[in-house]
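What follows is calculated from the coordinates using simple rules that are stated; it is not laboratory data. Just so it is clear, the structure is predicted and the values come from calculations on it, not from any experiment. Cβ atoms are built from the backbone, for glycine too; each structure is taken alone.
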Structure 1
Amino acid sequence: MSFTYQQAASLADAARAAAGADAKIIAGGQSLLGAIKLGLAAPESLVDLSSLAELRGVRLEAGKILIGAMTTHAEVAASPEVQRAIPALAELAGNIGDRQVRNRGTLGGSLANNDPAACYPAAVLSLGATISTDRRSIAADAFFTGLYETALQPGEIITSVSFPVPDKAGWQKFKQPASRFSIVGVFVSRTDTGVRVAVTGAGPCVFRATKLEAALAQSWSSAAAQQVSISAAGLNTDLHGSAEYRAALIPVLAGRAVAAAG
């Protein structure tokens with residue numbers, strides 16, 4: 001397979017190149033390069049964002065944590081700002097994949113790929129984050145649309161993600177030991193506007209567990225979470241676990257996440 005390769009010199013340069021026929025944006029490459037090797041993707045051109053310093057970094061801004069799309073998982077995990085403001089997010093980032101994945105994979109790349117078992121989508125959805133692109137801002141509730149599908153339009157580039165700082169947040173993952181993807185992962189958060197619970201790994205796409213949200217709004221406790229019964233309808237069944245197994249795991253992990261949040 002042959003393709004052209006372009007290292008973008010600016011965001012505008014990247015946007016122009018990404019608008020081409022069958023162009024693929026490459027961030028850390030941890031998902032895309034594997035897909036190319038397996039023959040699951042065959043782009044005519046690759047547009048590399050690695051030189052765009054403006055897409056990297058973490059800062060606290062107006063009570064929110066703003067993270068550039070090209071910031072690696074390791075950088076998020078090590079960020080003092082994230083550790084202070086949203087320690088559950090730092091913990092999540094620090095336990096993605098292995099050391100190579102954490103040092104090469106990026107926040108924006110993970111969200112654009114929207115793997116059904118990826119960790120970041122659960123944090124983004126639970127925290128009610130906003131995804132900014134070179135064209136617009138997209139609320140988390142509108143961003144994840146299906147299996148490997150998002151609201152991104154062809155050639156649209158994620159530039160940053162803004163995370164509101166919660167009163168409390170917790171994360172728990174029951175991982176597949178080889179890949180370290182989530183068989184089930186649950187992120188819980190509580191703010192002045194309410195409780196949000198997001199689940200990854202259990203379905204074809206990250207989703208909010210509204211029954212758990214209602215229970216935790218009444219009582220922010222492990223016991224309240226673990227008393228909730230989750231339906232197996234629509235959940236994944238594969239060699240790692242049945243839909244019923246995943247349904248049983250969700251409230252257990254939610255309870256542990258609440259305990260971790262305090």
Structure 2
Amino acid sequence: MRNFLGSLGKPTLIFFRHLGSIWKIFMQTLYWIFIAPFKGQMLKPGAVFAQMNLIGVGSVPIVALVNFFFGITLAMLTSYQLKQVGTQELMAGLVGVSFTRELGPFLAAVVVASRVGSAITAEIGTMTVSEEVDALETMALKPVRFLVVPRLLALVIMLPCLTIVANCVGMLGGYVIGRFNLHLNSAYYLKLTFDYLVLKDIGTGLLKSFAFAIVIAMIGCYQGLTVSGGSAGVGISTTKSVVQSIMFIIIIDCLFNAWFYFV
């Protein structure tokens with residue numbers, strides 16, 4: 001029993017230690033975003049814009065492609081079931097609500113975590129093992145300010161935008177099935193979609209994407225800053241970054257859904 005409890009306790013302590021370290025970096029990041037500018041330590045907009053281009057613009061094609069085909073798949077599955085009770089036209093509203101509340105922000109976050117989160121960890125991790133991060137600290141330059149803050153700001157700004165793209169393209173995939181398979185009029189399909197959509201659905205998805213962006217940025221940067229073991233360690237930390245980001249995205253998504261369901 002003692003060995004069993006020990007096998008549970010050690011990973012738990014390690015988990016909370018890592019969580020505490022991430023929280024510490026997050027607090028430092030908030031300082032450089034909200035407090036440091038009032039002390040004359042301004043951020044460089046160019047670094048943020050460069051990350052926005054890499055994270056946001058570079059992710060648009062893959063986010064659009066994934067959500068378009070997922071919209072088609074969801075429409076085919078739901079219309080098949082609804083057709084049995086003669087209400088297949090309700091597929092339009094179901095696809096719209098599903099994407100704005102759940103699938104749009106979730107799929108966009110998973111794609112960004114896989115594409116961008118891994119890139120963040122690999123880039124910062126390479127700087128860590130090559131001692132460039134240590135060089136910044138030697139020159140009294142805070143790594144959090146120059147490495148973490150631009151990436152967090154870029155993700156917080158661009159992931160909600162990518163979520164909007166995912167919502168629109170996913171509903172476009174549903175429209176393709178509604179128009180060419182169910183033979184619904186375009187205006188009627190749009191009317192059905194907006195009849196069931198409310199602002200709360202859109203706001204819920206955007207709020208989720210904001211939280212997902214913080215998770216992806218902080219886990220990716222933390223894994224990069226704590227790399228050890230040379231180039232092999234960079235690969236291991238990159239894998240951990242993607243796995244942990246997706247895991248926390250699922251957990252946070254579940255918590256948000258529970259909150260909106262019970263409150």
Structure 3
Amino acid sequence: MQTVMVALALLGLCVAAEAKVRTEAVEYESGGVALEGYLAYDDAIQGKRPGVLVVHEWWGLNDYPKQRARQLAEMGYVAFAADMYGKGVVTDDMTKAGQLAGQFRQNWDTTGRALMRERAQAGLAVLAKNPRVDPRQIAAIGFCFGGSTVLELAYSGADIAGVVTFHGGLTVPTDDDLPGIKARFLILHGADDPSIKPETITAMQAALDQGHADWQMILYGGAVHGFSNPANTDMTNKAVHYDEKAARRSWEAMKVFFNDIFGKR
């Protein structure tokens with residue numbers, strides 16, 4: 001009997017050793033635009049589990065959001081890094097990045113905001129249909145441009161449990177948005193971020209209060225825009241810079257938030 005137990009224990013170790021995070025490219029489309037996202041999950045986990053949509057910075061779907069998706073998969077979630085620009089559209093040139101993000105920011109009140117929501121909803125649909133995902137337990141996180149995107153996804157009335165924005169471009173919901181908001185909000189913001197005006201923060205908070213939304217905001221002293229991404233260490237633009245403490249603390253805050261909206265895992 002003891003020999004059998006040892007053999008079973010060794011077998012369990014072997015299975016655990018073989019289990020690992022799997023990743024795959026997923027093609028989809030929105031409004032006739034071909035998109036390609038990045039799926040990550042732990043194949044050792046059985047049954048459905050919460051899903052997390054990840055939305056990239058203004059550079060496009062580069063290595064950073066993919067790395068975050070893998071981290072989430074290691075934590076037991078199914079993560080899908082959405083593509084907001086188009087299959088293979090990514091840049092490391094600031095001017096080009098501004099142009100790519102500009103297609104959403106231009107004509108914001110007429111077409112830009114609607115386009116951002118439409119692209120985000122397309123990525124959400126891919127994640128929700130994944131057979132490993134419990135569609136009743138989905139959150140979205142975003143970085144910089146992606147932070148704006150997940151806010152807009154929540155404002156659109158998407159049926160998601162919560163959103164987390166890391167140094168996002170903060171947007172204000174419209175009065176028409178407020179009755180339909182279902183998500184809870186965790187807003188992680190650099191206290192010294194010069195790209196967001198104080199009056200924008202005040203207006204966003206007031207609107208969320210008016211809509212009786214469940215929101216919390218954490219300010220990180222000394223942190224500026226882009227504080228979560230180590231690639232920003234060498235930025236010549238001091239308004240965008242990595243901050244190790246803010247990066248670590250904000251990721252831990254996200255974990256606590258997920259435990260709150262999904263239950264401790």
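Numerical summary
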quantity	calculated
Structure (1, 2, 3) behind the derived value -9000 of helix-only ellipticity at 222 nm (-39500 (n - 2.57) for each DSSP H run of 4 or more, over all residues; to 500)	1
Origin of the value 1.8, where distance in nm of label points 7 Å out along Cα→Cβ at positions 115 and 195 was derived from one of 1, 2, 3	3
Per distance in nm of label points 7 Å out along Cα→Cβ at positions 83 and 251, the highest-valued of structures 1, 2, 3	2
For P(r) over Cα pairs in 5 Å bins from 0, in percent, for residues 67-202 alone computed as 2, 10, 16, 16, 12, 9, 7, 7, 6, 5, 4, 3, 1, 0, 0, the structure of 1, 2, 3 it came from	2
